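Engineer: Below are structures written as C-alpha cells.
Bear in mind these aren't lab numbers, they're just calculated from the coordinates by the rules spelled out. Just so we're clear, the structure is a prediction, and the values are computed from it rather than from any experiment. Cβ atoms are built from the backbone, for glycine too; each structure is taken alone.
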Structure I
Amino acid sequence: MKAPLPREEVPEDQTWNLGDLFASDAAWQAALEALDAARASIEPFRGTLHQGAGQLLACLETVEALNERAVLVFTHAHLRNAQDGGNPAYQANAARVAALSARLHASLSFVNSEILDLPPGAVEGYLAQEPALADFRHFLQELLATRPHRLSAQAEEVLAALGTVLAAPGMVYNRSKSSDLKVFPFEDARGEVHPNSFNLYESAWEGHPDAELRRGAWKAFGDGLQGFEHTYAATFATEVQKNVVLARLRGHADAEDFLLQPHKVPRSLYTRIIDTIQCELAPHMQRYARLRQRVLGLDRLYYCDLKAPMDADFHPPVSYEDGCELILEALAVMGPDYLQFMRRAIDERWIDRANNRGKSSGAFCASPYGSHPFILMTWSDSMRNVFTLAHELGHAGHFGLAMRHQRLVNTRPAMPFVEAPSTMNEMLLARHILARSQEPRLRRSVILQVLGTYHHNFVTHLLEAELQRQMYAHAEAGYSITAAVLNQHKGDILQSFWGDTLTLDDTARRTWMRQPHYYMGLYPYTYSVGLVASTAMAQRVELEGAPAVAQWLEVLKAGGTQSPMELLQSAGIDLSTPEPIQAAVSWVGSLIAELEDSFNA
C-alpha cells in the first residue's frame, strides 16, 4: 500500500479545478480585500428599516449580494485548506477568511435586530406592499420565529464579532487532525513496515481483508489518537459548554432546544429517531455482527472488524472510471438533465479524489452559490468508494438544482433534509445493481455495500447523536466533560447497542475523536433522517417510476423555501409518525436476512 504523496506530486486529473472559482491566488486575494471593503455598503441602511418596504427590500438585496461574494471567497480558502491542511499558506488564508467572516457578520448583525425591532405586523405589511419581497418571505418568517430568543442589538453584534472565537473548538480540532495528529507506520509479524495515516486507515486499512494487517493498523491508529485525547476532550467540552451558555443567554429550555431551532423540525422527531433506531435496529445489527464473526472466522469481533470484507475474493478493485460509469447508469432514472449534471461533475474536474498528505479525511461536497459544487474524497479502488461518490454527487445534484431555481437566500434547506438527496443516490445505485442481477455473490456484495451505508448513518452517526445527547445532559447538570468521561460514555453506548457481539477496546472507546460532526451543532442525527427519507423515496421511484422522480426533482428545486417536514411531505413522506423509521429499520432487517441466507447456502 502506497504512502500518501505530497500534494504537488499527485496527478492533476485526480484533483479539482479551483480555477473555476478564482483564476489565480492573486484574483482570490483581490476578491477578499474587495469584500472586506464592501462591508461599508450596508452601513447606509443602519437605523432606516422602519422607513418602509422599499428600504427593507434594498437592504436585503445588499445583504444577499455581499453574501454571494463571501461564499465564493470563503469556499476557495476552505477547499484549499481541505486539499492540504499542512500547507502554512492555506492555514493562514483559512484564518483570514474566518476573521473576515466574523467582521462581515458583525457588520450585518444590525439588519436582523432592526427587523425584529419593527412593530408587530410591520413585516407582514411590508410583504403585502412590496411584491419583490416575496423572495425573502421564508427568510423573514424564520427570522420572526427567533424573536423570543433574540438579545439586544448590541449583544447580537458582540456575538457576531466573536464568531472566530466561538468557532475555535471546531477549528482547533480540524487543524490538529489534519496537521498535527500522526498515525505512525506499523510492522506486521514478518517485520514488514506498512505506511499509515488518518486518511489511509479510513480509506484502506479499515476494510482490509487481512485481520493481522487490519488490527495492526487499528492499533497504530489508536496510538495516534491516544496522544490527543485530552486536547480533543477539551475542544469537545468547550463546544458543549459554549452551546449551553448560549442557550441560557437566549432563554431556551436547554442546549438541544437551542441547537434544534435552526433545524425547523419538532423535537419529537429528534428524540423519536434516536430512540427508535437504537432500540429496533440493535437486534438486527447484532445478528449481522454474529454472522460477520462466523464468516470471517474470528475468535472475537473487535470494532476494527466491523468493516472487514466478508467475501474478500469477490471484492475486485473498482477503478474510478468504472465506478463513475456505474453511477451514471444507476442515475439514468433521474432523467437527462440530472444525468448531464452528473457527467459535468465527473468530466470537468469538480471532484478531488487524490490521496495526498495533509488532505482532509472523509468526504464532503461544497456548493458555492454562483459557481458549481466541489467534491472531496480519497479514492482507493473499492466499491465503498463508488457509494461514497454517489452520495456526494447527490449533494451536488441537489444544490445544483436549488442554485439554478432559487436565489441565494432560498438555496439551502434546514439541516435535517440535507442528507436525503445524497443517500437517495446511494439507494438508487444499490437498487439498480440488485435489479439487474440475481447472481448470488453479486447480490451479496451489493447488500454488504448497502449495509455499509445503513451502518454509517444508522449506527456510526446515530450513536454520535446519542453521545451528544448524553454529553449535553451531562453539562446541563453541571458535570465536567473529560477524556475519561467521553471514553466511558462512548464505550457504554457501543456496548448497549452491540451487546455481547462486540469486544470493546480502548481505541473503540475513543471513536468520538474521529468525527468533526460534534462541532456542527446537532448534525449527526440528521444523517438518519435523510436515510429514512431516501429509503422511502427510492422505493417510490422503484414502484412508480417517472411520476415519483418528477415529484422528487421538484422538491430538490425548492431548496430552502420550505421546512424539512414540508419538503418531505411534498415528496409523499410523513415523518410526523414513526412508520417511515420503522419501515427503514425493517428494510435493513430484510437485507441482513438475505445476507444470512446467502452465506448459509
Structure II
Amino acid sequence: MKFHDLSVYLEKLESTASRNSMVEILSDLFKKADKDEIDKLMYLLQGRVVPIYVSLEFGMAEKMVIRAIALAFNHEVKAVTQLFKKEGDVGVIAEQLASSHKSNKTNPSINDVYDVLKKIAKTSGPGSVDVKIKYLSDLLSSLDPRSSRFVSRIPIGAMRLGFSDMTVLDSLSWMVSGDKSKRKEIEAAFNARPDLGFIGKTIKEKGVKGLVDVKPAVFNPILMARAERLSSGDEIIAKIGTCAVEPKFDGFRLQAHFLKDKKEVKLFTRNLEEVTFMYPDVVEGIVNQIDAQEVIFEGEAIAFHPQTGEYLPFQETSQRKRKYDIAQKAKEIPLKLIVFDLLYLNGKSMIDQPYKERRKRLAQIIKNEGAIILSDEHTVDKGKEIEVLFDDALSQGLEGILAKRLDGVYQAGARGWNWIKLKRSYSARLDDTIDALVMGYYVGQGKRASFGIGAFLIGVYDNKSDQFVTIAKIGTGLTDEEWRGLAVRGTKLKAREKPPLYVVDAFLTPDIWVEPHIVVEIRADEITRSSIHTAGRVMKTSKSGSAFDVDIPGYALRFPRLEKFRDDKKIEDTTSLKEIESMYAIQGVNKEKK
C-alpha cells in the first residue's frame, strides 16, 4: 500500500469523533493492508516504529522538524518558524508548503516511509541532529501534501488520532467477522503480548485462531492484572472463599524479566515503560537472588530507611523515578522489590496456573536475602481475619491488603474478582482515592494567571463505551509547584479540539483540551450526584447533551483534591465507572447505618 492511500484513511480518522465510525474506517484499512506491512502500519498509527515497550524514540524536537520542512520545500527556517507560531501544527505547515512546491513526488509505500522513520529513530551520536533532519527532509519532499501533513507529525508524537488500543482491537475483530464478536479472543492475546503490530500480523497470516498460540515471552511485557474492591472482610470471603492475603504497598509496581545466562534484566511499569536503568539496586538483586533460567515476575518497589529498615512513604519512593543522578539517589534512598506473583518460568507460561501454584514456584526461585523479598502471605477463611490483617498493614504505614483467590488464574490486563482490594469505609466519607484522567484545564485568574492554569477537569474510564466521562472540576488543593507542573504538562499535550474519547457537557468545556495522557490520584470527601458531569449520566430521549436534559444525574466528587500524579499508570488504569457506581452504593449503605 502506498502511504498516499494511508493518508486518506488518516484524514478520515482525524475528521470523525464517532468511535463506531473509527472502528469501521480502521477495519477497512486493515483489510486492504498486506500481511508484510500491517505490523509497520500499526506502529505508524501509534506514531512509533516499534512497540510501545521498546525504548526507541525519534529524538526530534519541533525545531528540528521545522528545519526539515524548511529544507524539504526550500524555505527559510525563520519563515517556517513564523508559520508554525501562527498555526501551532507542523503538519499543517508541511502540507501548505508541499502544496506550492514543485518537486518529483515518488509516492513511497508504507514500508518505505517506515524504513526512513526507523533510520531516524536509530540515528544517534555526534552529528546525528543534521542526519535526522536530512532523512526527514528527503522523505517529506517525496510525499504528496496530505502525506506530508501526517508524516511530519510522527517524529514529535503529534499524531493523536483519537482512538485507543481497544478501538484497534475492535477494528481487527470487525475486519475478520464484520462485528466485534472476536474482540474477546483478540484481547486475551493482546493482554499477554501487548504489541499491536504482532497481533495484527498474526491475524493477517493465521486468522484469529493463530492467536491461541500466543504466549508470554521474556522482554515482552504482559499487561498487568488489576483488582476489584470490596468494603469488608466478610464480603471478600463471601465472594471468593478461603483466600491468600498479602499486604498492599504504596510504591512502583514493576514487572521484571530475567535471562540468567546473559544476566540480562528488564523492568517495566504498568504502562509498559521500560525503566531498567532507573533501578540498578533492583537489577543487581534480581541477578544475585533469582534462580531461574528465564522468568517474568511482578512486585512493588518501595523505598526503605537503610538504618532502620522501615518502609518510606510514596513521596520518598517517587524520588527514585529519575533520569539523572541515579547511582547517588540509589544510595540515599535504596529500594526493595516486594515480589508477589509469577507469570512465566523457564519456557512455560504461568498465567493460567492457579495462584497457589504460582506462589509455590515463586518462593522456590528466590534465594538469599537482599533487595528482592517475597511478600508476606496468610491464608484465611474468616472475614475478621482479613480485617485484622488490614489493620496491621495500616499500622505499618502500608496501603492496605490484597486478597487473592487460591485457584484464580492471573487475569492479564483485566480487572477481576481473582484479586480483591479491601477498601473499608465506616462513614459517609469517601476514604478511598480515585485515579482519574486530566481532560482539560481552565486559564487561571489572579495569582494563578502566572501559572496559566486555575482549575482542571478530570474523568474516569467507561469501558462499555471506551470513553472518558467527567467526574470533577478541581480548583483547590495543589501547591504552587504542582499547579506549575500541571500547566507545563498540559501545554505539551494541548489538543486542537476535544479528543473523541471524551464525553463532556458543554457547561464544563475547558479553555484548553489536553490529550489523554496525564493520570492523577484524587482524594475527595464523598461521591455525589450532578447533572453537569457525564459519569453515569443518562440523558432524556432528546439527547441534546445539555445538563438541562438529564434523566438521571451523573456522579461527581465532593471537595476533590490532588493526592499525587500517577505516571506509572496507563489511562485505561483509571478508576472505572463501574467502580464509581459500586463506591457510591457502599457509601449509601454507610449513610443509612449512621
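Engineer: Work out the source of 2.7 here, i.e. which of I, II gives that when distance in nm of label points 7 Å out along Cα→Cβ at positions 244 and 364 is computed.
Structural biologist: Working: I: 2.7; II: 1.4.
Comparing all candidates, it corresponds to I.
Engineer: Going by relative contact order in percent (Cα under 8 Å, 6 or more apart), which of structures I, II comes out largest? Please report the intermediate quantities before stating the final value.
Structural biologist: Numbers: I: 19; II: 12.
Largest calculated value belongs to I.
Engineer: Determine which structure produced the value 21.6 for mean count of other Cβ atoms within 10 Å over residues 188-195, calculated from the coordinates; the candidates are I, II.
Structural biologist: II
Engineer: For the read-out mean projected area of the Cα convex hull in nm², a value of 29.1 was computed from one structure; give its label from I, II.
Structural biologist: Label of the originating structure: II.
Engineer: If distance in nm of label points 7 Å out along Cα→Cβ at positions 60 and 196 computes to 5.5, which of I, II did it come from?
Structural biologist: It was calculated from structure I.
Engineer: Determine which structure produced the value -20500 for helix-only ellipticity at 222 nm (-39500 (n - 2.57) for each DSSP H run of 4 or more, over all residues; to 500), calculated from the coordinates; the candidates are I, II.
Structural biologist: Source structure: I.
Engineer: Identify the structure, out of I, II, from whose coordinates distance in nm of label points 7 Å out along Cα→Cβ at positions 340 and 356 was calculated to give 3.2.
Structural biologist: Source structure: I.
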